[in-house]
1. If relative contact order in percent (Cα under 8 Å, 6 or more apart) is calculated from each of 1, 2, which structure is the one that comes out at 25?
2. Upon calculation of helix-only ellipticity at 222 nm (-39500 (n - 2.57) for each DSSP H run of 4 or more, over all residues; to 500) from the atomic coordinates, which of the structures 1, 2 produces -8500?
3. Match the computed value 5.0 of distance in nm of label points 7 Å out along Cα→Cβ at positions 10 and 154 to one of the structures 1, 2, and report its label.
4. If percent of Cα pairs over 28 Å apart is calculated from each of 1, 2, which structure is the one that comes out at 38?
Structure 1
Amino acid sequence: MNIRLTNAGKRFNRDWIFRNFNHTFEAGKRYAITGPNGSGKSTLLQVIAANMQLSEGAVEYDKSGLSFLKESSARISEYFHSEIAIAAPYLEIVEEMTAIEFLEFHISFKPFISSVSIHNAVELIGLKHAAGKQIRFYSSGMKQRVKLAQAVFSDVPVLLLDEPCTNLDAAGYKLYNNLVEQYCHEKLVIVSSNDINEYNFCEERINIMQYK
């Protein structure tokens, strides 16, 4: 899937977060959206994810030669939510569930890739020992690993990662890079971050400060 933004701009009240953003994110490639804290990286990622509407311009999703404008139909937006997985520190997970229960709930509406089962996923992220515990008893780093699992292993063409290594230690960073390398070859991957260790594998880097 390709995602194209044309003359895209987003503002809150009178403050423009970004303007005149023109870019095509191509299927199978890896991109980084960089910039300082508070510069609008997450806002742009939320627009790409069809979770937030633009103030001007358009977002276009192109899959198998069929193009759709996000603004043209709420139904189309809902369709592309099923094509996109996202991991971000501000996204909630159901902490009353165990990791197994949460991932079972997740795959009921967004299945995993065929080579990874739920139990395999828990083992791959290093949480086999805690698979039966409620997530509320997890450390912040363990919770972030669960968020990465539900995004990386989802069988979708687009993976969006917003500060994906938040709360992770050195072993977590290594795990993150291994997951992207092994399971995201054919996906369009977009990383929003100001930490080069989170996006050093990206082929193209876009500084959002150029669109102020």
Structure 2
Amino acid sequence: MSNKNEYLDRRVLKSKRALKEALLALMHKKSFKEITITDIVQKADLNRGTFYKHYTYKEDLLLEIIDDIIIDLVASYREPYKNSETFEVSKLTANAVKVFDHVQKNAIFYKLIIDIELLHGFQYKLCEILKELSIQDFHTPAMDSPIDKEIAASYYAYALFGMLIEWIKGDFKYSSSYMAEQLLIIINRNTTASVIKPSFKK
């Protein structure tokens, strides 16, 4: 019975992935308003019944894509310190930084946040997520006083976002590892507290 359930789960995941990839591909060619459910299922090589098993409207599909991106973004951001009691910034390596890998893996989506008006709001949301991660996960003396914690978190969030946007606009001409190395150089030149104790809630 469990094997049957696993098979069904894999089929669901495969169908959903095909629908998501189809929608993103279509959004590079025409506006979201112009895209129909028929367009999506034809692109995904599925039938309308499969779409309606999982979603009611195309907006539901887009929202799930965004939710998936956010979940993976948060996991990627936290990867370097997820199992650490203390996090030494000076010992952070480029291989440990996974944010750029996340963006490159989801390049089709991230290119849309620059080109598609519908997703421009995600740019602000992305910055807010990065800011909240900084506030929630880290508690350092440097961010207590005299530096305002929220202002510092905003600075780092928008700085990282700026790097990501320039990288995307440049059509990923640099590797994710090169971008990670550049980020570390910038951080190490500007960091006053080299040891941080992560305190995020899982």
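1. Values: 1: 31; 2: 25.
It must be structure 2, since only it matches.
2. 1
3. Computing distance in nm of label points 7 Å out along Cα→Cβ at positions 10 and 154 on every structure in 1, 2 gives 5.0 only for 2.
4. 2
Laboratory data are not the source of any read-out in this text; all were calculated from the coordinates shown. All values reported here derive from a predicted model rather than from experimental measurement. Cβ atoms are built from the backbone, for glycine too; each structure is taken alone.
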